[in-house]
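What follows is a set of structures for review.
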Structure P
């Protein structure tokens, strides 16, 4: 609960409106209910992120959709009767939209038939990947490595912001509102205030997810759809088979090795 309180306090200080928290109801522990209720009490909506965060390539479309359905009862309880339009917001786990173009179209059609609005993401700097090394560095009391983490995440966050903004402007010929993906984790709670400040210093003005998704760029599929994963600007570049949009490098390999003891081996991290 302390982690979520810290996140909510930072969002409130920066006056970020109607942040949508996406819930894996099947992973919720008994104590998590209070945290989710705190988000709702703060005026922030909750959306469906499936019950158990499945990978479509491993479970198949039918089981995946069953997991979407299983994520609904808790949201209905938390938001209350008559608020289905609020929680019928969906974000894909791993940003995976199927396993190929046909399954992507099948999955999206099934979600729309269930009444869901798809919350596409335009900016993803893999904030989740900083949580595990942050905890390791805390345990080792390695302040220098924590400072390095903080510097790396600021550089990554702002470079991803500029890449997404420049890419969408070049693709659409205009400014487009963005959807920033963040996670609830130890490092996020530690650093959210500085993340938000850095974005504001880069010229960001916060709007709600609902307002962002009203933009026409979110109302249509990349044409033709060729990608079934990744954030929206990447999908659009791949759809048009364009060159000249080099993606910012991932810091994942560095994070996996930070603050490991001599005999430890890095394991692949997933959100």
Structure Q
């Protein structure tokens, strides 16, 4: 099956600076991948190349099998920038009309109604952008990225500046988009959000891909912590598979067991180790 997004040996130089240095990454249809890395790591350059805004110095980037930047690739791509700005005086419906024209979408009013319903803004169709909360504007931004039903979405910090309730709403929306078959590349600094919602994580540092895998695959066991009647005991290096044996041993010793917790490295631990 053709990947939704595929970059191969991707490199980009700005004079003597190498923003990307041989990155290989694929995104499958119906997959939600988190793109992580410190500022200046090359994340934005990768996204700009995928959008066709920047040309690579080496390697290739394809969207649904078409060269990034080509007309076919652009039709398959929806994008929400981190620092997006919509005119405050337009309504939600007027904004989507504009983006339908820009995208060449023939979906008309039916598409706009469906998109606003998807992002939970049905009642805000006639509301001006300047009257919306930050969370509502963020969801409207996702709606505009979905105009024309592109199979691939590139979302740059879609939960930035949102309160916990707003982040949860956007997170649930991202899960819905994945379930509908959209491939989503999520560029974010909120590691806890990425850990909760993403199927896979790609960490970039100094222009190179330094770690990749599901959050579970990237984590490592730190031990098993057992709360007993005589206090809490830590069995360092033990894994989830060791927990039943440990508990059985404690019970055989006459200990009362009140709780068991398997400890593992967090995505934050993995991220800091990878980039440092």
Q | Computed 18.0 for mean projected area of the Cα convex hull in nm² - originating structure among P, Q | A | Q
**Q.** Label whose coordinates, when distance in nm of label points 7 Å out along Cα→Cβ at positions 137 and 153 is calculated, return 0.9 (choices P, Q)
**A.** P
Q | helix-only ellipticity at 222 nm (-39500 (n - 2.57) for each DSSP H run of 4 or more, over all residues; to 500) derived as -15000 - corresponding label from P, Q | A | P
Q: Work out distance in nm of label points 7 Å out along Cα→Cβ at positions 41 and 105 for each of structures P, Q, then name the structure with the largest result.
A: P
(Q) Once distance in nm of label points 7 Å out along Cα→Cβ at positions 89 and 225 is calculated for all of P, Q, which comes out largest? (A) Q
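Coordinate-derived values only; no laboratory data. Computed from a prediction, not measured in an experiment: that's the story for all the values here. Cβ atoms are built from the backbone, for glycine too; each structure is taken alone.
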